[in-house]
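Below, each structure is written out as structure tokens.
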Structure 1
Amino acid sequence: MSERTLAIIKPDAVKKHVIGDIIHRYEQAGLRPVAMRMMVMAKQTAEGFYAVHKSRPFFDSLCTFMSSGPVVVLILSGDNAIKKNRDLMGATDPAKADKGTIRAAHGANIEFNAVHGSDSPETAKQEIAYFFPEMDVVR
């Protein structure tokens, strides 16, 4: 089943110059970028995006990190895109991520873990709408 998911290449991965490797991994797995932009997320934008975590102790440090430098925000399209991307990313903690996953290869720790990906169809729809007007998405 073809679907879309949001992916973010986080500031730590952008700083390491691994954008190309990460996008290559998406494409090798059959995920096609249909929208992409590089941006520096304002802290307020990060707070809105991660509002679901507002009561969690890591909320402020997460938002500070996500606004600390450029990110690459993408919409990936493909069969079972959400699950495929979650599998490619690996566990949130890179130390627990399977070898060969993006986080195992490029993440430093649970906070600096290289990438974000939507966790469900509902979340993907909300996250995509947060960053991309429909007219900016390739059909």
Structure 2
Amino acid sequence: MPVSPYIASLRAHVGHALLLIPAVTAVIRDGERFLLARHADSGQWGLVGGSIEPGEHPADALVREVHEEIGTGIRVLGIVGVYGGEELTVEYPNGDRVAYVTTAYSCTLTGAPRPDLDEILEVAWFSRDEAVALDLQPYVERVLADA
């Protein structure tokens, strides 16, 4: 998965040290079902989202990330909540450490999702009960409970 020029410039100075990064998460619903994505880096199921670039409005970052990862648009309905902590601290295979603080937004799709096969391997719809039986990224169950 590509690293943004901004993150790359920070990494040039701090190496693999922990970075606190603002992010966005799409909680995409269709009635009682949620669209989850299986992430290539971990193989776990989670929500679609990513980092906010400098100067970018969070909702614009969300629209960009959804389009990049699953090739479709969304309609942003509102904020579900803001999340951080150990569940959102990640160490990537190259040793980079990141602590995300993510704003989760409730959304609906405006087209058919198509995983990019780079960051996202597959997408599928799950009820909340079905989702908790999956190998989920650590923060997802908390976000779905709030949604």
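Rule-based calculations on the coordinates, nothing more; no lab input. Treat the numbers as computed from the prediction; the structure is a model and nothing was measured. Cβ atoms are built from the backbone, for glycine too; each structure is taken alone.
Given 0.85 as the derived value for FRET efficiency 1/(1 + (r/R0)^6) of positions 79 and 111 (r between Cβ atoms, R0 = 30 Å, to 0.05), which of the supplied structures 1, 2 does it correspond to?
Of the options listed, only 2 reproduces it.
Who wins on FRET efficiency 1/(1 + (r/R0)^6) of positions 7 and 55 (r between Cβ atoms, R0 = 25 Å, to 0.05) among 1, 2, i.e. which is largest?
Biggest value here belongs to 2.
Out of 1, 2, which structure matches 1.9 when distance in nm of label points 7 Å out along Cα→Cβ at positions 63 and 127 is calculated?
Structure 1 accounts for this read-out.
Work out the source of -6500 here, i.e. which of 1, 2 gives that when helix-only ellipticity at 222 nm (-39500 (n - 2.57) for each DSSP H run of 4 or more, over all residues; to 500) is computed.
Answer for the origin of the read-out: 2.
Out of 1, 2, which one gives 37 for relative contact order in percent (Cα under 8 Å, 6 or more apart) as computed from the coordinates?
Attributed to the structure labelled 1.
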